[in-house]
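Just below sit the structures, each encoded as structure tokens.
FYI, it's all coordinate maths here, none of it is from the lab. The model shown is predicted, which means the values in this text are computed figures rather than measured ones.
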Structure I
Amino acid sequence: MNDNDRAEACAPDSICRIVSYNIHQCVGLDGRRDPARIVSVIREMKPDIVGLQEVSALYGNDRASMQLDYLAEATGMRAIGGPTIQRHDGYYGNALLTRCRIMEVRRFDLTYRRRESRGVLDVELDVRGKLIRVLVTHLGLRPAERRFQVEKLLQILAEVPIRPVILLGDFNEWFLWGRPARWMHRYFGRSPAPKTFPAFLPVFSLDRILVRPREALIDASIFKNPASRLASDHLPLQARVRLF
């Protein structure tokens, strides 16, 4: 499948199917690194756009090494990497898979002091002639870190006021009433926050799909089946977004 075929495979109606998925480097709850299980989960959801976190791309010839290349080929989608950690043997970080035409790509650093490197992948897509902006991120573990990162995200969002805008990610926000969550709700509106972590018995709403304007978000839910309960330590979050 070439790039034009992939672009034309974008959903033919006014509804865009969106997924946010922390794939845990394709390591499942059984300790096995198996990208094929992640592929089976993504295929079953039939998304147009997938924001991924914790993607590992180590130099090698097998699918467990160059995970993003394998996921793109196996799902028939186009891939954009958003590495946050560069190493001598590869990289690690965020990524986006899409069936839609890619118009522009930006990458921003969200690293706080000496904490783990973090970033946001900012992509403009042409969805049947409609320009939409999709950002993929993975926020830090500490409250001060997330406050810094959300403030910076809001600045980035204000610089390119394209609507609709969709923010996908693992926010690591354990409390729905925390300041970073409140700031995001002020910008995007309050959105559903299904519990996604841990996959075997989800009790925390770590993963989010936020959409502006809020009325474009039709619904959001976890995708739960035997494969998704095993493939990663997070369940994927899926949503339907109406393109006005």
Structure II
Amino acid sequence: MRLENKVALISGGARGMGAAEAKLFASEGAKVVIGDILEDEGRRTEAEINEAGGECVFVRLDVTNEASWQEAVATAVQRFGKLDILVNNAGVLSRGTLEDTTVEEWDRVMDINAKGVFLGTKTAIPEMRKAGGGSIVNTSSISGLVGQATMRPVYNASKGAVRIFTKSAAIQYAKEGIRVNSVHPGAVDTPMVEYRLGNPELQAQANARSPMGRTAQPEEIAYGVLYLASDEASFVTGSELVIDGGFTAQ
């Protein structure tokens, strides 16, 4: 049990990568709180984990709202006594060009993808300090490492912000035993990319861009997050774990 006696909070935990992470964490012994604005899907994931013998609580979480984060963290502490792990997983995609990006779209993407990570980290750190340390895993992307013609630059900017924010926070809190790392997935089959999953031509294009000839399953990302969250990564902080089938090696 790699997360035995650990308490984890996962944002965007209702579906996709967040749900895969929550299920894996629970199977490895963690008590899990999943936060999301998708209440029906969040409750379903909560029920699936509990029915499988895990311990999971769903909370409604708007990652752009500081009070909402405070409530989510408080729920974790009230229900399970502490907070050891935070996975800042919630995010949104934005496809298109720079010129078709409105100010409203820029603010929306930056608020959820970047500000949400800031607020989650800020809110979790005091409780992790009380627990004697902890692990924060921030979901960035290959889009935080390289540019892409099909993505609006605001998406790359938001994920690049997560990458460097992670390194700065890691340095500031390393001496307190709070580790902060980022994961950088490539193309993953989740509800966020329904536009691709429902279009064989787009799926074939995505497969062709990968040296491994396919896109990832959410569980393949979850195992990387599990490693960074666990004590196995006790000397890992400020790092970036790329899980992209070789995409950025090209």
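Identify the structure, out of I, II, from whose coordinates helix-only ellipticity at 222 nm (-39500 (n - 2.57) for each DSSP H run of 4 or more, over all residues; to 500) was calculated to give -7000.
On the way: I: -7000; II: -14000.
Clearly, the read-out refers to I.
Can you spot which of I, II the value 13.5, 40 was calculated from, given it is Rg and Dmax of the Cα atoms in Å, for residues 17-120 alone?
The read-out comes from structure I.
For relative contact order in percent (Cα under 8 Å, 6 or more apart), which of the structures I, II scores highest?
Working: I: 22; II: 19.
For this comparison of relative contact order in percent (Cα under 8 Å, 6 or more apart), the top structure is I.
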